[in-house]
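> Presented below are the structures under discussion, each in the form of structure tokens.
No value in this document is a laboratory result; all are computed from the given coordinates. Remember, it's a predicted structure, so these values are computed and weren't measured experimentally. Cβ atoms are built from the backbone, for glycine too; each structure is taken alone.
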Structure I
Amino acid sequence: MSKGKVKIINRVLEGIKDILEVEPEGKFLDLLDDDELPQTSDAVLVMVQYETALIAFKKKYFQRYKTGPYDSKFSWVTPEFVKSYEEYE
């Protein structure tokens, strides 16, 4: 891989890592080393680790909630959502 490609990939991964670093999977997330240029397979492995962490994040924070006796919706569970949901009930 070239330094330019590593830089582009790391730019995306840095933002994701900032969000996921407090999650249990966050300790397994690394950026690509732009001094020792990685092979494509190394980059794929790193990106699969991020994908796995993102899937776990979605399972944890994207939940179904009731909107009525027979209806439900999915929403991201945020502090604002929890507050409005508690007020709703």
Structure II
Amino acid sequence: MPTVKDILVKKPTEQEKTRCSAWPIWKCEPSRFDWAYTETETCLLLEGKVTVSDENSSVNFGAGDLVVFPCDLECTWHVHEPVTKHYNFS
């Protein structure tokens, strides 16, 4: 079972930004919620700040970050600032 330590957070290349710009957009106001990934999700945050945690660790990311969440990850999202992101499931 993956943990939040398996989440990849990085600055995207220009090619990655271009590819992500064709994906759908998701928005979320500040909130806290549990989430379970049934597929791998890749997203590019356009705005916002988030902490994702599990029982043992947490990962922070925000505007400008490319984030990959592994399939089967169970975590809690804490949206600190309103989020707008491009996303893709695979």
Structure III
Amino acid sequence: MYKIIYKKSVVKFIKKRVPREKERILQKFEALKMNPYPDSEKLDIKKLQGKSGFRLRLGAYRFLYDVVDDELIIYMEEADNRGDIY
């Protein structure tokens, strides 16, 4: 199982959400810990084009992250609304 390391801006983004959305986000992150790659059935994940990393889509929110397989770590780098993150 992977460990997620959050950038401070991602934590701030999650804290601003209403409790129901926070819970949904954290549930998806638990599933992400099991399989952080696009072949996951439960998550909408795509490889980023033009740079390293992946995009996780949760409704109108997007989370950009990178994976370090040697250390089993997921670096959650960015979080924002759909139109503002790219």
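> The value -19000 for helix-only ellipticity at 222 nm (-39500 (n - 2.57) for each DSSP H run of 4 or more, over all residues; to 500) was derived from one model only; which of I, II, III is it?
Values: I: -19000; II: -2000; III: -8500.
Answer by label: I.
> For FRET efficiency 1/(1 + (r/R0)^6) of positions 2 and 26 (r between Cβ atoms, R0 = 25 Å, to 0.05), which of I, II, III scores largest?
Working: I: 0.35; II: 0.75; III: 0.95.
Once FRET efficiency 1/(1 + (r/R0)^6) of positions 2 and 26 (r between Cβ atoms, R0 = 25 Å, to 0.05) is tallied for I, II, III, the winner is III.
> Supply the structure label, taken from I, II, III, corresponding to relative contact order in percent (Cα under 8 Å, 6 or more apart) with the calculated value 32. Before the final figure, lay out the partial values.
On the way: I: 22; II: 45; III: 32.
This figure was derived from III.
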